[in-house]
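All of the numbers you see were taken from the coordinates with simple rules; none came from a lab. Given the structure is predicted, the values throughout are model-derived calculations rather than measurements. Cβ atoms are built from the backbone, for glycine too; each structure is taken alone.
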Structure 1
Amino acid sequence: MLEIRVHGRGGQGVVTASEIIAISAFKDGFFSQAFPSFGVERTGAPIEAFTRISNKFIRTREQIYNPDIIIVLDASLLDSQTVSQGIKKETKILINTSLSLEDILKKYSNLKIKKENILIIDATNIALKILGKNLANTVILGALAKQTEIISINGLKKAISEKFSEKNKDIIKKNLKAVISAYEK
């Protein structure tokens, strides 16, 4: 079973990102589940969401304490104990940042993770160019599909189309373009 923890701030689409990963995995033929962990948080407050993917039925419903993959939508959260909590030596971390890998390693020395397991993308920049606003949640999933291959780009496209089916078609089109852009970087 693969376990993913998504970190971000309220309003950044953390829960939506987790749900899209689960839908993508389901479209790719796997069992999956997604669920948030937050109380009465408000916009800007740190939140987490979780996704599990397996080739077998998933019975557990508990939080994810030792993730295989961590996605960070807001790099300022890297100072938080919560992000680095439960990291295993093979855990991969995908960070939305404009900083270089070397700068991340210097600035956030608290991350107990191997250099080769840190993946970065400036998803915010792509989101601003294509979506016209700082919503990097779907963008970072394009990088997740490319860099980890746990979900396919086709499954991701289907998941986005399904998740946003009740929204304006232009929103779906822009999100798909942003995901493909991140996938190709």
Structure 2
Amino acid sequence: MERPAHLVVGLVKKPHGIKGEALVYPVTDEPDAVFLERRVLAVVDREGVPPGQELVVARVRPFHRAWLLHFEGFELREDVDALRDKYLALRAEDVRDLGPGEFYFHELVGMQVVTGDKSVVGAVAEVIEAPQGPMLLVRGEAKEHLVPFAPWLVRKVDRAARSIEIAPPPGLLEV
């Protein structure tokens, strides 16, 4: 699988206050290593394609489960409002190399989902952001399944083999 040019790391939800701060929800496990002063972030669409706008982080601070970012040149609430519901991404060359057992969500699309006895459930068609956590839309030969992407269910993600092993409770795949 070809590595994308940018990897999404946050979602701008709304302006915060009146002095140009943005409330950003992280979509990375390491927001404190990503949201740094002087960091250059690209504004991207839902498919991760940058329209060309890059932002430089001037100030940053954690705020509850989100982060407050102030970008250079954004001094008013109205400036930030144009970024509402836009994704922020790092250039791929600025992302650290993954360690064993780590992966990116975009890599899950297309992976085969199998059970512990190697029965094929289908292929991941989409990763859906749900309030309770990520869900995998798995398309099988006969039907589609929504599979929670949770530690109690997902046993192994094998990047090299492009497979995900799950241990579904009784009835999950019959729904």
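Numbers below:
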| read-out | value |
| --- | --- |
| Among 1, 2, structure where FRET efficiency 1/(1 + (r/R0)^6) of positions 111 and 135 (r between Cβ atoms, R0 = 25 Å, to 0.05) as derived comes to 0.95 | 2 |
| Answer label among 1, 2 for the case where log10 I(q)/I(0) by the Debye sum over Cα atoms at q = 0.09, 0.11, 0.12, 0.13 Å⁻¹, calculated from the coordinates, equals -0.38, -0.55, -0.64, -0.72 | 2 |
| Source structure (of 1, 2) for distance in nm of label points 7 Å out along Cα→Cβ at positions 23 and 63, computed value 0.7 | 2 |
| Rg and Dmax of the Cα atoms in Å, for residues 71-142 alone from the coordinates reads 18.3, 57; which among 1, 2 | 2 |
| Source structure (of 1, 2) for helix-only ellipticity at 222 nm (-39500 (n - 2.57) for each DSSP H run of 4 or more, over all residues; to 500), computed value -1000 | 2 |
| For 2.7 (distance in nm of label points 7 Å out along Cα→Cβ at positions 103 and 151, calculated) the corresponding structure among 1, 2 | 1 |
| Of the structures 1, 2, the one that 2.0 was derived from, the read-out being distance in nm of label points 7 Å out along Cα→Cβ at positions 7 and 55 | 2 |
| For relative contact order in percent (Cα under 8 Å, 6 or more apart) computed as 18, the structure of 1, 2 it came from | 2 |
